[in-house]
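Below are structures written as structure tokens.
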Structure P
Amino acid sequence: MQLYIHVPFCRSKCRYCAFYSKPLDMDDLAVYVAALPVEMGYWSRVLGRPHLETVYFGGGTPSLLPPWALAKIVPAIKRYFELDPSLEWTFEANPDSALDEGFLASLLRYGVNRLSLGVQSLSDEDLRLLGRPHDAGQALAAYALARRVGFANIGLDLMWGLPGQREAQWLEELKTVVGLRPEHLSCYGLTLEPGTPLAEEAAAGRLELPEEGEQGRMYVHGAEYLEAQGYLQYEISNFARMGYVSRHNSGYWEGRDYLGLGPAAVSTLAGRRHENPSDIRAWAAEVKAGTCGQGAVALTPAEKAREMVMLALRTAKGLRLAAYRKATGRDFFKDNEGLITALRQNELIRISDGHLRLTKNGFLVSNVILERLSF
């Protein structure tokens, strides 16, 4: 099983972010740190001390957790769960809060073996536009420090399709990043989420994303460049050097069970899904009352089939057609004969070895393709 722990605290809210997070407050932090081990204990009893293959601290900004908080949280993980000897343990960090050598060294001592740095951009101008609390110099310094401390598996998050950005700038940034030789790269196109400051500015005409063709070239040519440099594209937005694919994220795309802890965290266990309250106090009250997960809803066969297809087609492996037939009793080709013919003619998909896969151009328009498929 996979364990995800949501840390809802940030130094400040990024201008593109729609996830649940809030400024770090000592009172809220105390509530969070007290409730999280209790939630672990609850699920350990319910699930029978489950065996964990991956642990992922996401957020928010996990690197804002002070040493005393980690000293309470990490031992609880080891107390309530069985950890696989080959456990992949990821910890997200923002560069501005990952410049403490002692803090990074403590993560390694706890067993964290994969660091995910939220760089987003190496342009100070773009970082200010995004509302990031760090600058490019801090991003490079945090990466260098993590290497010096001993992290051998580091992933960097980057964003493309930013206002005013051009393909040449994106490719130049990738060239700089590849020169650092991180093990993993996540490259996300900027999405204007409703209610965020960037979305409101775009709606008011105060900023404009690159036109569609420019964004398409950024994505396709960026992916081609990374693969030429030894980074395998194994999912729409994710690239890794050989042997460094994120096992945790791959588990989501392969439909494995996962337990989410903390406010706003989502879990899918044995075909049932629940989401924790998106409020620290409400979540802590639920934990104290011992009612965790009681609002879980069973996924219908149609929902399971849809998720199987949507998640599989995000990956380079694609959809295994025999697995679809086994799960649904139907033939995917017959369900989507006309659309599949059109997609093949436009080189948006390829079919081989019993799998249907999106091409790079298919990845670019995957949302449109998925909307038109029948399940």
Structure Q
Amino acid sequence: MRIFGLFKMARFGKMPAGERLAKIRQSPNYRDGAFQNQSATPTFTGGATYPKVMKQVLFGRPERSKPKGEIPSMKTDLLSLDPGDHCLVWFGHSSYFMQVDGRRFLVDPVFSGSASPFSFMTRAFKGADRYTVDDLPAIDYLIITHDHYDHLDYKTILRLRSVQVKTLRPRVGKVICGLGTGEHLEYWGYDPARIIEEDWHQQIDLEPGFTMHTVPTRHFSGRWFKRNQALWTSFVLQTPGMRIFIGGDSGYDKHFAEIGNAFGGFDLAILENGQYNPYWSHIHLMPHEILQAAKDLKAKRIFPVHSGKFALGNHVWDEPLSLITENNKNEMLNIITPMIGEKVELDNPGQVFKEWWRGVE
């Protein structure tokens, strides 16, 4: 009986209920008791079965799935940024901060040191956990792409719910997420009035000059045994001066080209690049697919994320960055590869980045 009590801990979140569940059931993307991808998406591919996948995850990882030593990183003082700076700072994996046209955005923050409900599991690489919530300025919009532990971190979300000690301002203005994810946030104490929660293909008018669109992705959701009760999503952020694709986790599919055509291209596309495996190739981009997805989106610059902090896949830890830079030699796309904490100048498409992962054991 104790094991069932364990899963009642707050960190696991809460299933949608009441009016929220009624709204979910009206969604065209919710069928047979769960949210569905646009295309048929089997859980496993490549002839995999659940026992085979678990065997590989538990015993089949290469020796260098994690770096032996500390990876390079740096610390940008986010509290002292000039209000006119247009910049992005990556925190590793899929967490990053953006300041664009005077507004501050925080995406999928994970500052607890772990991408798991338990702190001893899926630990961050040495050197990859440089930032805390206290290093952040007040955030106008917190964006959550889906409810997996490596994107929606319970401890971080609780800290962001508080006020800043020095300014007494709320750390976060509004939270933007997919339909159903708001149940977790309310359960963890967030005011429903601060949560903007939408289905795919919705336009959210944030304030004059700032618009967010929810767009499809090909993935799944779930923090407990029952999957796909909250919607996974990507976002299109339109500011007065930029159009940015905020990609959540996604396998390759027709939606990239559809989004690129619908919005006419992007100044920056943020795409997942890591934790892939032939056994789950429909729910994460494989190395040969990320550049095609970027071209489908008509992106001027590409920022590959979903690597550099946690070992969730079965590849060598630096393989995602090594492969995308190697594959790009034929494509010559503008790929940005900052180290954790390095300031990316969004107004400077010629900014050069070192291949910081080279030589790290």
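Here, each number is a calculation from the coordinates, and none is a lab measurement. From a predicted model like this one, the values you see are computed outputs, not experimental measurements. Cβ atoms are built from the backbone, for glycine too; each structure is taken alone.
Looking at FRET efficiency 1/(1 + (r/R0)^6) of positions 183 and 199 (r between Cβ atoms, R0 = 25 Å, to 0.05), point out which structure of P, Q has the largest value.
Q
Out of P, Q, which one gives 3.9 for distance in nm of label points 7 Å out along Cα→Cβ at positions 95 and 327 as computed from the coordinates?
Going label by label, the one that fits is P.
If Cα Rg over 2.2 N^0.38 Å is computed to be 1.01, which of P, Q is the source?
That value comes from structure P.
For Rg/Rh (Cα atoms, Kirkwood Rh), for residues 135-310 alone, which structure out of P, Q has the highest calculated value?
Comparing P, Q by Rg/Rh (Cα atoms, Kirkwood Rh), for residues 135-310 alone, the maximum is at P.
Starting from the value 0.8: which structure in P, Q was distance in nm of label points 7 Å out along Cα→Cβ at positions 103 and 207 calculated from?
Q
helix-only ellipticity at 222 nm (-39500 (n - 2.57) for each DSSP H run of 4 or more, over all residues; to 500) was computed and gave -4500; which structure, P, Q, did it come from? Don't skip to the end; give the middle numbers.
On the way: P: -13500; Q: -4500.
Value -4500 for helix-only ellipticity at 222 nm (-39500 (n - 2.57) for each DSSP H run of 4 or more, over all residues; to 500) corresponds to Q out of P, Q.
Have a look at P, Q and say which one yields 13.1 for mean count of other Cβ atoms within 10 Å over residues 15-22, as calculated.
The read-out was computed on structure Q.
Kindly point out which one of P, Q the value 1.1 was derived from, the read-out being distance in nm of label points 7 Å out along Cα→Cβ at positions 143 and 215. Write out the running numbers ahead of the final one.
Numbers: P: 2.5; Q: 1.1.
For distance in nm of label points 7 Å out along Cα→Cβ at positions 143 and 215, the value 1.1 is produced by structure Q.
Using relative contact order in percent (Cα under 8 Å, 6 or more apart) for the comparison, can you identify which of P, Q gives the largest number?
Q
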